[in-house]
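Right after this note come the structures.
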Structure P
Amino acid sequence: MLRIINDVQEAKSGLLRRVPLELEEVPAGLKQKIKESFGEELSPRQAVEQILSEVSSRGDAALFDYARRLDGVEPAILEVKKEEIAQSYAEVSQELVSALNLAAQRIRAFHANQKRQSWIDFSEGGMGQRVYPLQRVGVYVPGGTAAYPSTLLMAAIPARVAGVGEIIVTTPSPGGITAPATLVAADIAQVDRVFRIGGAQAIAALAFGTQTVPRVDKICGPGNIFVQLAKKLVYGAVDIDGLYGPTELVIVADETANPAICATDLLAQAEHDPLASPILITTSSELATKVKRETENRLAKSERRDIIASSLESKGGIVLVADLEQAAELVNDYAPEHLSLMIRDPWSYLEKVNNAGAVFVGEDSPVVLGDYVAGPSHVLPTGGTARFNSPLTAEDFLKVTSVVAINKATLQKIGPSAATIARAEGLSGHARAVEIRLCSS
């Protein structure tokens, strides 16, 4: 089930090869669903383009139409009432409420240390910056087959810490009922409004605004291929946090690693999605064999065995490398969402791996803690974008305005250089705008 690859070049061209989101093979079931919903064969991108156009032009009417056509529900109203949010506490266990509160506390504490500050140098520099929170942000929380209250906390709390004026949440609500756990998380995160809208239509509503849903300045949060394509297409009308594909885990392990722990972590990642990528890179052939055996034995007892088996077979694998240097090279090239270090001296190795969304150091730091209660947001770069992108933080909800405050002495010192550069670029009007000040000061 979980293949062992002995050739590094084979791993690079196969298991570790990156395929852009839109070039992924569309499953036959998804193609059929698109045809049934839209009455014709469309690519996911074409379907999303149609949804964006309809919501932009028809507003709420399009949202109700797509709720019927795509989700099979007839929502009476789009917005969740405050009373329903309050009632949600009675529908979940106190244990879950306590766990969500603990997670929220740690997420707030982590992100409170990240806010940039305004500064202005009124001395000779005459420059600075003002830092402002965004006015309104939209948080997309996946739903449908499962509820993800943790995602709401991980996206909304950094926005609240940054000082965002209004936080809007959209989430799919099968049967017109929003998951109580998600509503409890919304209350704990102190979001302002929650809407029963999912898919690309939710992104369209947030990006363009409708009669009921206000337009936002930025959209954040993970979602399926339709959600990600919609975010990509509305970028420019609004900001987005990033484009997120299926989840990924790379474990780098040596002969000291515990094979049962490695196998359990790979299985945990695989149960997210059939397209999840659970990968082990190791210097030990003995460990590789043991981990393969452990995953196969434990798979039989897993509740989501069909999903896990699909992930392991299509996206999972074990790569044998000559040494940890070669492992670091593979990691930095692949740039995984999650990187787990199960080696003798993980702290010294940390400096060698620069491309990862989040790094989990040692066997006592499982990725699962990062999913829920560690503190940093679990909204992380996927698809190799950790080469240039970062996890979601409070700073993603801030914008900067540059401030220029030049005094007369500094004007005399730097103005002639500005005029010289302006004339070299053929912009004599720019030069005169400086020179008139030089003459009068």
Structure Q
Amino acid sequence: MRVLRAGDRVASGGLDVERVRRDFPILEQQIRGKPLVYLDSAATSQKPRAVIDAIARYYQEDNANVHRGVHLLSERATQAYEAAREKVQRFIHAAHAHEIVFVRGTTEAINLISQTYGRTRVRPGDEILITVMEHHSNIVPWQLLCEEKGATLRVAPMDDEGQLLLEELESLIGPRTKLLALGHVSNALGTINPVRPIVEMAHRRKVPVLLDGAQAVPHLAVDVQALGCDFYAFSGHKLFGPTGIGVLYGKSDLLEEMPPWQGGGDMISSVTFEKTTWNKLPYKFEAGTPDIAGAIGLGAAIDYVSGLGLDAIAAHEHDLLAYATQALQEVSGLRLIGTAKEKASVLSFLFGDVHPHDIGTILDQQGIAIRTGHHCAQPLMRRLGVAATARASLAFYNRRDDIDALVEGLDKVREVFG
């Protein structure tokens, strides 16, 4: 199996993982009398002290509303908020800072596109194309839009290893396709989709593409201009930042054409009872007081990840995923779900006849945190013929000892359930 890479630039050296772990206060605690083994980063990642301190510093020293005040606190808050936007721009290599819209997370970003771009472009008989491995957040908004507009939701298939069937996907792109929306990395399988050729495939038919990057940005170097995508969405809390903050990237010309989604303060240029005119990008899409502390925390997370280096992160996770894959394959009765050649740090599995929730419960008693269930991907579970899986997901603060603990925990599951 070929595992995680960042572009093709995988560093030969790894991280000093023990030093990195000291930056994450939560990892120092014990759970049920045992050291915490956190293997649920695909659900939400832990936060380094630098992020926690940046949020606390904002509230302790700079707390004020942005864009509105002429006093010094407001000026400092505005500067920090907009500096975070510029950090995001550089991190994903967007052409302009005004192409970065702050939202609550990936879910809100996708809904924003559905309710603005989608509502103005989709007509009865049109089609939205997604894939079978999408998170519910990239399914339900399009279902709602299709129901409202009389459009059709089309679904591209995958093979049994969890890889998209590109010829079948291309055959589904037709004259009525108004948008292709797909995940960059599958949250349930770890599959890294070949998004650049897929974008090119869609653009040959003049179909815009939205990429759900929630599971990609913590692991991969993302360059939205190189990918060529029209929209890219991700969440701060997956990227070692706070919850409640996320990013929508959109190409300038598309964002300019789209109407605002919510009305209120700061997204307007002028208001009378007869007519309102909209603010310039990106503020047209940021109604009301934003999550200022969240944006600042996200900026600090980007600084932290960039300081470690995405190549070093990729090299460490490459080693860890290969080690974990081999270790789990040697566990009798365990079956890995999702074995794509291009994979990020997700290991979904079944273990004999033991229900995933029971696996998770026994592991929790050993201080091991994993995720169990359908992972907000019920259609994918049905495609795989399973109700749920257990999922261990890794980050750069994990180490081989965590995998060894997981294997030992599975031995305890076997003892309990025979």
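A short reminder: the numbers here are calculations on the coordinates, not readings from a lab. The shown structure was predicted, so the numbers you read here are calculated from the model rather than taken from an experiment. Cβ atoms are built from the backbone, for glycine too; each structure is taken alone.
Among the shown structures P, Q, from which was the value 0.75 of FRET efficiency 1/(1 + (r/R0)^6) of positions 181 and 357 (r between Cβ atoms, R0 = 30 Å, to 0.05) calculated?
Numbers: P: 0.75; Q: 0.50.
Label of the originating structure: P.
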Of the structures labelled P, Q, one was used to calculate Rg and Dmax of the Cα atoms in Å, giving 25.2, 84. Name it.
P
Structures P, Q, by mean count of other Cβ atoms within 10 Å over residues 157-164: label with the highest value
P
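Out of P, Q, which has the highest value for mean count of other Cβ atoms within 10 Å over residues 197-204?
Working: P: 28.5; Q: 16.6.
That would be structure P.
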Structures P, Q, by relative contact order in percent (Cα under 8 Å, 6 or more apart): label with the highest value:
Q
Looking at structures P, Q, which one was volume of the Cα convex hull per residue in Å³, for residues 293-364 alone calculated from, given that it came out as 126?
P
Tell me which of P, Q gives -13500 when you compute helix-only ellipticity at 222 nm (-39500 (n - 2.57) for each DSSP H run of 4 or more, over all residues; to 500).
P
